[in-house]
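Have a look at these structures, which come just after this line.
We did not get these values from a lab; they are worked out from the coordinates using the rules stated. All figures in this text were calculated on a predicted structure; none of them were measured in a lab.
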Structure 1
Amino acid sequence: MSQPALATPAANAERARIPHMAVLASPDRVALLKESCDDVSDLSDTPAAEAALKFGNSVVLLEQGQPGWDQLLLKFAVDRPSTAVIVLSDQIPAHMVRALMKLDMSDILPASASIDEILDAAAKLGASVEGESSSGANVCWAFRGAVGGAGVSTLAIESAFELARRVGPGKVCLVDLNVADGMITSFLEAVPKLDLAALSAAPDRLDTRLLAAWCYQHEGGVSVIAAPRNPDADALASEPAILRLLDVACGAFEFVIMDMPRHMMPWTKSVLSAVDEAVIVSELTVPSLHAAADMCRETDILRRDRGPARLVLNRMFQKKRLRAEFPVEKAEKAIERKINATVTSDWDAARTAVNLGRPIAEVKPKSPLVADVASLIDQLLPEELRAAQPQNMKRRRRG
């Protein structure tokens, strides 16, 4: 069998913008692609479920014969059909052809295809992917506390409802991953409908219809996914179950906001490595800052080719009050890390909101906490979505 022609791409070749590529191919081919494309992710050590969560709806290259290539193709075809898949094969099996037919966009190139041919195919499919996603991008954020009681659930709730006010109802999903003792349903007077036992027993049976049955539709336009509080629930929250839940949720909603537990779970690393933004929440105290810095560094290592973790300090004193805190600038020097955002404490508004089962923005829309969360959302939103927001938001706030 002849070896593929791994020629380097022509230096002066004109080509459309090359998108990000996730690649399962021979080491030599991966190395050449990394020389020619700014953003290449190697899938050789990535489980299929994690790959679908992280790289669904993007451009994927699979080389027949590489370990796990068929499982990856089937996973994308079933769970993320909007993924653009390029297969390198001289004789692809019939059942793999049927899997390709389930995808919205795909291409088959000979095993001997050059890097130029691969990049040309990727550029064409990448343009199609961008066109499909231009009307509504899929965004997934995870909120995690560096210390207990940092107000992570409150920030996740306020962020989800702020997004819903901007993009409209039915597009935002709030997922409480504190399966043992989550508080989101209590804060919102919502019904915990997630059947964690059923999900754990058969993760692959979860589809968009079953997910809809497990969603509580809040009148504020946010879908809430949460399990009933159960001290033994952590044992049911296996990695395949949680990744499947998030995978289907990300396919069904434009925005998915996760409230994550502080303690390490079997799925924590996979989720943090896959989300668009990992938000670490802390307070402006010396022990909290040290814990936050450590968690941020650990998260950055997991994310590698994604953006670094965002550090948010919650429950800050209002500026008009006498401050017993030390300056944020001093805190940044102490931990040698940028603090991306601060959120002002408004205890009275927060207490009233949870007693009424409503987000703080509905109870006290002019609260400094609400303004700080809006600023945080502006930071986290992808540039193309942020640019589309201002005019729409001005009309909403005036109303």
Structure 2
Amino acid sequence: MARFLHLADIHLGFDRYNSPERTKDFFFALSDVIQKYAISAQVDFVVIAGDLFEHRVIQPAILNQAQLCFQQLQTADIPVLAIEGNHDNTPYGTSTSWLKYLSQWGMLKLLEPGNLAAGEPLYSPWDEVNRKGGYIDLACGVRVIGSAWYGAAAIRAIEQIAEAIPVLPPGPDTTLLLFHHGLEGQIARYSGALRYSELLPLKEAGVDYLALGHIHKNYSEGGWVFNPGSLEANNVEEGSFTRGAYLVEVGAEGIHAELKQDYRQRPIVRLVIKTQDSDSEADVVAKAKQAVEEAIATGQLLPERQPMVELRIEGQVGFERLELDTKQLQKDLQASSQALIFLLKYEVEEKEVTEPISSEASRDLIEHSAFKDMLTAHRDYKRRADTLSEGLVDLKNKRLAGQDDEALYEYLDELLVP
């Protein structure tokens, strides 16, 4: 029986949100998974189906993170077999990448197809001396075949791979193919996804386990196609995705893949509050603070774990939306939740107030209605909009009647007294 760990979309060096601590989360997740589900589980090998790194060009500290993780596996005599993904593949116009560097230094084995245009066969066996090859036969009874990031050319690549596999020299009974691409219907807004039927030539060619990457959500199809998802969420929207690492056993009864999720991850909490058109600025602030307090009280938000938190404010408000100091509110909520990152999504609309006016309405009535619409939209005056609008019309008439400024100011002072 063979046992292996299937990882994908690790994204070491993730640097969104401008948070060094968040960048470290991706390293801690990988290190913890390796300890629990590779070394402790005594797997025969580990596969990485693309996107080990977030960027093609990485900082020395990120390379060091990768080396620390792979050194643990080296010490445990567990080989790592990997392919490049769209985030970390060889940059255009160059012949090397950081995965190739790690492969040359023996940290992993980068399985790459040959260059057909240069007359090379699509697949050559792994050459340990030259540290290159497209496939490898392992003593545990599994053949692992690599691929590349094909993008829009994925369908044609599948045809070529399906033609090449049956003519390879005889090998182990179980064939695993690493392929960095996604299936349609798994996530929204993903163009270029493959249909399941487009993968079937690989199954017919003898692939028993198709190890996918690219989509950060866990899914499987047909008992032979497996995508573990990313180890960490790359944004708050992915906080709702099921994701993890596949611990796989290959035995006489077939393939059993179990998704493992019990490892170090940064908690993500998403909250929503609804506003009403009668809400003042103070009302919105109170609702936002109450939402965070309730999440803490119910255990949904655990401040001691320094989660990532998103609060979305939706609806209408009875004041000019830009009058709310969202930066200060965000700062206050981050302090109360002890969030590593607090995202405030302020997506409200101002209430539009227009009073129907008859075409036969008098001039005073039209003016009164116009004043009332403006006052109703103001947070400080909306509750007295009717009285104040009548007073403003009266004030205008007093000016037209020739009253002096002192008398008008006295009238205005009386009008503004609550």
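For the read-out volume of the Cα convex hull per residue in Å³, for residues 239-286 alone, a value of 93 was computed from one structure; give its label from 1, 2. This value belongs to structure 1. Largest in relative contact order in percent (Cα under 8 Å, 6 or more apart) among the labelled structures 1, 2 is structure 1.
The greatest value of Kirkwood radius over Cα pairs in Å among structures 1, 2 is that of 2. For which of the structures 1, 2 does the calculation of helix-only ellipticity at 222 nm (-39500 (n - 2.57) for each DSSP H run of 4 or more, over all residues; to 500) return -13000? Computed on structure 1.
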